[in-house]
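Student: See the structures that follow.
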Structure I
Amino acid sequence: MDAPPDSISLLATEPVRLAVPSCEPGIGRVIATTDAEGLIAGVEIEPLAVWPDDRGCFFEVARFGQGLVARFPPGTTQVSGAFSYPGTIKAFHYHREQADCWVPSSGMFQVALVDLRVESPTFGRKNTCYVGVMRPWRILVPPGVGHGYKVIGEGTAGLVYVTNRFYNPDDEGRLAYDDPRIGYDWTIQHK
């Protein structure tokens, strides 16, 4: 499958050039539909089909060669998972080479994204997505987009993530969840 012409390459041979922007305080644009205007360039979202019945439910995390992970090379793709307790904030992470495909498996997340790519047309833009059991989505996060989450609600939340490269500590960048340059507001918004 060829990449759409307006997408950011997930198979770049050169790491992307990054900088921490000075953002307006807040949560940025809330992304409420998979085709919402204002989405950070290269971020892609697709609904996650869930098949419930009287025993529970079934969902497919990914089919290699299809959907958001179609461009992930089979020889270096890794599937991992994490469970986090209510109120946990894990942010901000970024990669110069690795792309992530996030698939919430339980609970609810407030996902925060910020574009750190200097050459991106959306450099400095922030997006927020509320995803999980009430909004089952897959989210593709390209290299150079800072990403993180807060577990919202009263239960533990599970996140499965598929990456296009094996874990490499040299490609793991971190910014504090409360970095004043990003100015992300992790407080409850609808008080």
Structure II
Amino acid sequence: MKAEQRKSSLRTEVAERLREIDRSERQRSSGKIVEKILGTPIWKQCTAVLAYIPLASEADISSLIKKAFEQNIFVAVSRVDDDKLTFCQIKPDYEKILVKGSLGVHEPPKTLPPFDIKRHESVLCIVPGVAFSISKERMGRGKGYYDRFLSAEGSSVFKMGVCFDTQIEQKLPVDSFDVPMDMIISERRIIV
């Protein structure tokens, strides 16, 4: 079986596992993930956080975004512009301005300019995914948005994958363009 077929099969398996997590467990686990992130050295030194607005199946990091505002950390969230992932700086009342993007994901409106990452010394990028491995590999939804973005940014951002523990595999089928994470955090563990 080729890597793309294995990825497709694994995406289906993980989606089934995620459907088994009820809403209250998802919220509890999301809270534990946020607590773990807040305890990391990278969180304590970052000046900017690149985050995401979660899909129903993803870890809810909205409390992390709130905490960043409380600590005067710049926050930018993801948006897809013509097949390219960009991040736009948001303010504490950001939920009021979100629109449904081309992929059905809530994101900042096109009127907000892209965030200038180069102006910050320590940038933490919180990366969602379908599956991660104990070797810090990541498998996304198959469009390559995060891989292209992270590849272009290189070492200028710290790549932190976040997921529920059921999304962590021993090994993933990967391609040369798949960008590994610097750290992975689930409700049960931190992989460095």
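Student: Which structure, out of I, II, was relative contact order in percent (Cα under 8 Å, 6 or more apart) calculated from, if the result is 33?
Tutor: Working: I: 33; II: 24.
Computing relative contact order in percent (Cα under 8 Å, 6 or more apart) on every structure in I, II gives 33 only for I.
Student: Determine which structure produced the value -9000 for helix-only ellipticity at 222 nm (-39500 (n - 2.57) for each DSSP H run of 4 or more, over all residues; to 500), calculated from the coordinates; the candidates are I, II. Write down the numbers at each step before the final one.
Tutor: Values: I: 0; II: -9000.
Source structure for this number: II.
Student: Between structures I, II, where is distance in nm of label points 7 Å out along Cα→Cβ at positions 100 and 180 highest? Kindly include the intermediate steps, with their values, before the conclusion.
Tutor: Working: I: 2.6; II: 4.0.
If we compare distance in nm of label points 7 Å out along Cα→Cβ at positions 100 and 180 over I, II, the biggest value is for II.
Throughout, read-outs are computed from the coordinates displayed, never taken from laboratory work. Because the structure is predicted, anything quoted here is derived from the model rather than measured. Cβ atoms are built from the backbone, for glycine too; each structure is taken alone.
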